[in-house]
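FYI, it's all coordinate maths here, none of it is from the lab. Just so you know, these numbers come straight off a predicted model, no measurement behind them. Cβ atoms are built from the backbone, for glycine too; each structure is taken alone.
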Structure P
Amino acid sequence: MKKAYMNPYIAGTLLGLVLLTAMYLSGRGLGASGGIKYCVVSIVGAIDRPHADNSAYYSKYFENGNKPIRNWLTYEILGVVIGGFISGAISGRLKLRVEKSPSISVSRRLIFAFLGGVFFVYGAQLARGCTSGAALSGMAVLSLAGFVTMMAIFGSAYLFAWFFRKNWI
């Protein structure tokens, strides 16, 4: 079966239109790390509400009866997950498998993927935005910080890829 790939110029144009639409409708760009933050805050509030109410960090998300899980960014994350499943199903790539180098085990690949995700989300919170929010949305409004963020992301990825390439090649 032939794999279907989208032309990168069409994909870039569509991404730009989605970003423009998000800015027009919401007054801000796209971003995924904020949605993860709202989900985590909601989980903390559900598990230990007195702690969340007494915490200087968590309490601001629950002021005036607010429910962080109802923030539009959490719906964006849900849409990304659902859209990924739909895209995989349409293209015939919806399979449960682990893509890895033949030289490493499945468990090592999953551990590195998990750690990479944890470090990326942590870094996104330190930087106050992820690749979508800080870099793409920042570059779309010609923010110097957006360009610096994108260079830092690609530069650090290139550097770490050299050290960890044996996990993929």
Structure Q
Amino acid sequence: MSPNIFVLAASALIPFFFAYLWFSDSLFGGEKWHAMSEMSAEKAASPVKPLKLFLSIVLNLFLAFGMYIFSIHEAGVFGMVGGDTELMKTGTAAAFLAEYGGDFHTVTHGIAHGIGATLFFFLPALGYVVIFEKKSTRYFFVYLGYWLITLTLMSIVICLWGAKPI
């Protein structure tokens, strides 16, 4: 299996779309978010500079590729043969893929990996931010919820459509 670049690019847009909903005034946006994040209304109202927007897209692409590696187990076989697709068609790699390839490309598997990525990577990193920047517990849970749902949605999309047979 190799990554479907178009699906990874599409899944990289999920953090943008979900942030629009999650941080809307009806959920955690507006004055509630300004108070929680200790951000002034003026700073929040200022537009995002194009370079920063571009960098956020690049970061989302890194995140999507990382979720691909974390969620699609055949990526490990691809790495073990040094990225040589021909070696995946013969020998042990081919036998492994014949028996297990394509397994676990389900919604449930995507949910498991989204939760796993959140608990094992984002929770500790976010914990450090909250502890040492002295943010509130509510800030922690708002962001943890955002990343839990975002990474789970990304992983589901990647599990279902993110890998293409070699």
Structure R
Amino acid sequence: MKSVVTTVVAAADAAGRFPSTSDLESVQGSIQRAAARLEAAEKLGANLDAVAKEAYDACIAKYPYLNNTGEANSTETFKTKCARDIKHYMRLIQYCLVVGGTGPLDEWGIAGQREVYRALSLPTAPYVEALSFARNRGCAPRDMSAQALVEYNALLDYAINSLS
């Protein structure tokens, strides 16, 4: 799985060199932010179901046409799958917070997503709305510390940009 440490080492190895001072500084910065990332992961994990449900409800409120016959959220099965996908993205963000890199999102959430969504004629805008809602809903210190919220929001932004 890709983390800042494995990414730095792999990049230096591919270039046939040892990690540079700037490489090591990026690793050090990641380690210094580890407590905030773990706090965000813990808070997200404790509220994962509620956060995913609120995000799902927000995307359906913005795109109610998805409930129309023949649309992406028109049956109970489709609704369950959509809610599951949002929860899946949130869980991957939690994993990214733990490992300190985007590896879980890259490997299990982003790779091939556009092709899958296109092949199934699924719109990505509702997923973007759901993740944006989760990002905008977060509040320091109500939900987590300011630094933890920064780490959480950065990963939500990464996921949002991948879907946009």
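Starting from the value 32, 20, 11: which structure in P, Q, R was semi-axes √(5λ) of the Cα gyration tensor in Å calculated from?
R
Between structures P, Q, R, the calculation of distance in nm of label points 7 Å out along Cα→Cβ at positions 17 and 49 yields its largest number for R.
Hey, Cα extents along the principal axes in Å, for residues 65-104 alone derived from one of P, Q, R reads 51, 27, 11; which structure? Working through the options, I get structure P.
Taking relative contact order in percent (Cα under 8 Å, 6 or more apart) as the criterion, the highest value among P, Q, R goes to Q. For distance in nm of label points 7 Å out along Cα→Cβ at positions 129 and 153, the highest value in the series P, Q, R is held by structure R.
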